[in-house]
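There are structures below to look over.
Quick note: the coordinates plus some simple rules give every number you see, no bench work behind them. Quick caveat: nothing in here was measured; it's all calculated off a predicted structure. Cβ atoms are built from the backbone, for glycine too; each structure is taken alone.
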Structure P
Amino acid sequence: MKVFLVGTGVDGKNTLTNKAAEIIENSDLIIGANRIVKPFSNDKKNIFTTWDTDEIVNILKNNSFENAAVLLSGDTGFFSLAEKLSRILSDFQTEIICGISSVSYFFSKLGKPWQNAKFITLHGRENSIARNTASNEFCFFLLGGNYSPSDVCQRLNEFGLGEIDVYVGENLGYENEKITHGKAKDLVFGSFGKLCVILTENKNYEINARCGIPDEEFIRGKIPMTKSEIRALVISKLQIKSSDVCWDIGGGTGSVTVEMALQCAFGKVYSVEKNHDAVQLIRANSLKFSCDNVEVAEGKAPEILDVLPPPDRVFIGGTSGKINEILDAVLEKNPYAKIVATAISIETVSSIIEYMKSRNFGCREVIQAAVSRSDEVRGHTMLRAENPIFIVKGALK
């Protein structure tokens, strides 16, 4: 049996390519979700209605036809079941037939180019809405599961992006197709169906990923804050990837938390802080910088670390004298996490180094940063020294 994985376009019939239509016409067996196979139910075909991959495999193994077509909505290369099916159907001869995606269809309806858009799925997944929107001119969101267009607009409005343009495509390709355009803040209470996609257009998007944000841009309180120059060094040493899970232990004002979050739009930052006033500052600064990929864990380390997911990158800015216990907790979650810690005392640095030696860290690096900032005194530019800071980086490999 040859199995074709067929993209059926946005509506499953009118946007079908000629090639896909030919494959379906010549297939003895058709499998797909009810909405997708419905247009072909009168073709006197052997039709099975399911989208469950295990059921699809069982149907194919327990039926002997020459050709079978598994129908998949949209395009087979855009968040499609085709990727998984092509792997698990290794016992069959398979061929993927592309379709018209909701992306190309929706952008053509709006008359906008999509080559530079960011594509995010919220269909059964958690991904940053505000952070991606803040850093891209166009973001295309594939909805589903727990997210409606109103939920997306609510998130955007909450994180300071209420003025951006939002386009909602509802029931694309069908007779009841509807396209709604408005500001995010105005669509918060809108009523939409379940079959929707969203395009956000942010004309004032962040052109570059910021690092070493000036101290005065953060909301400040009486909580100590890691200064701009030190933050820039910390971020450079962490080498955060876009999908990383990060921990900021001793979040303080949230300045490092925010800078970490700017680096991982498809990841998440867990900011650990025991001081309630500091917790409020972290949340306020996360809102200000549109970082909805930040979650604050209020409590003491290392105890609270047990409930957090394994980290890829860890910054330790405060330990309350429990550096060894915190490092134990980190390595128990992920032995290969990359760790960067700051310290102001030689004793703390010594403790970290000795710990890393005892655990055979293959990568160890210590930097002392002594920053001086310019100041105007009687018409002359003088340098004002900040307290020197130690930065320690370590990883098992």
Structure Q
Amino acid sequence: MEYTWNIDETIEDQPMPVVEVVPRFLTGEDAKNLCTMLFGDAVFYEASTDNQQRWSKSLLQEKIRFLSQFASEEELSKYYTVYGAYSMLQEDIQRYTLQSETAPEEDLRTETDWTLKSETYYNGGEGLGDHKNQKLNVTTRVGEIDYTANLTVRDQKSWQMNMFDVHTGDGDSNVIGSLQDALLRNTESPTAQQLDLVEKKAQDIFVQMKELGLGTFQVADVSIRTPRYSRETEKTKYAIVAKAVPVIEGISGLLGHTGTLNQVDDLTADISTSYSPVYPMAYTEIVFNVKGELLSFYLDGLTKVKNVKNTNVATLSFEELFARAESHLSLYDAQGWDLINGDNADIEIEINQTFYGLGRIAASENEESYYYVPAISFRGTIRSYDRTTGELLREETETLVTINAIDGTII
């Protein structure tokens, strides 16, 4: 193991609050407002269910025409290279061809009424779980691109969900959605000016969300995303990802800590010995192509302020917080950082960013609440090398540790 500290940032020492928050569950009206914000006056239809397909003959023929552009394995491999992709495309063409033989001429799709429904409405009672989730799935079309918006809400003692996402596709064919996404991203690498324009566009969306009563967010990171793995035949596909953090009582949340989907590891309550509802950490991102066209939108774990416990809580010094981070990181060996390569890898970690803001912990005395407290997080780039050949096996930047600035505990 080799650690390198390489941080050159100014941390603003300012009064920090302790804020109690509770879930702010989304409604059908919220979904309507979000969809209108993203797509304007587009028409939104209820997504097809397993028991009721609503495609007309002309819509099915349009899907067949679109898929037929990629009907050779060579052409498909330029855009979509997952295992079994060609078979899935052929199956969709055959399925739509069969459906078109008896499909009605008129469009039988139903415009959504924006009401949440039991998830059994969409899945026919199939799938895992107790079927107590409430859902709203709608589709729309902008130009030549289909979009599906999904809202899932669950307010149960067992666990809670509150997630809204938008992505390409008609909600019926994974192949169509993936190909439409690939076509939107089939561009040259983004320029610095395009990154700036996307950041402004994302921040404008967050301003509108605040006006809709969905909380305050600010862009915390803008980066270029390319496929992590791709075949030689595949064209390079670029996307620009704008990640946001919640702003609570004027103080920003922590990127990475508030942006993780790992719910249990980021709560201080030990759920094996004490009960605390599992509610996802706040996570918000918008993905565009280099032209600023929407690829996806994701909003999870929305909260609202219940009570401000303290407006200027006492915190540990930055020197002590850095020392605790160093002590904690020293406990990890190579296998701790890389479970796949483990004993056969040498690990280099460059700690190159720190964020000081509000991190979320469980409020142990109230199973419905959480606290946002002053916290500091350290991000770094992890590089693992094959011990024999020296080949670079992995290089990823991620949050390494987040520390409660009040008591120094790891959160």
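Kindly point out which one of P, Q the value 11 was derived from, the read-out being relative contact order in percent (Cα under 8 Å, 6 or more apart).
P
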statement: Computing log10 I(q)/I(0) by the Debye sum over Cα atoms at q = 0.21 Å⁻¹, for residues 159-198 alone for each of P, Q, the value -0.64 comes from structure P
task: Work out the source of 17.4 here, i.e. which of P, Q gives that when mean count of other Cβ atoms within 10 Å over residues 239-246 is computed.
output: P
field: Origin of the value 2.1, where distance in nm of label points 7 Å out along Cα→Cβ at positions 87 and 167 was derived from one of P, Q
entry: Q
- prompt: With FRET efficiency 1/(1 + (r/R0)^6) of positions 15 and 255 (r between Cβ atoms, R0 = 25 Å, to 0.05) computed per structure, which member of P, Q shows the largest figure?
  reply: Q
- prompt: P, Q: which one has Rg and Dmax of the Cα atoms in Å, as calculated, at 26.2, 92?
  reply: P
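I have 2, 8, 14, 16, 17, 15, 11, 9, 5, 2, 1, 0 for P(r) over Cα pairs in 5 Å bins from 0, in percent, for residues 191-326 alone, calculated from one of the structures P, Q. Which structure is it?
Structure Q accounts for this read-out.
If FRET efficiency 1/(1 + (r/R0)^6) of positions 95 and 311 (r between Cβ atoms, R0 = 41 Å, to 0.05) is computed to be 0.10, which of P, Q is the source?
Q
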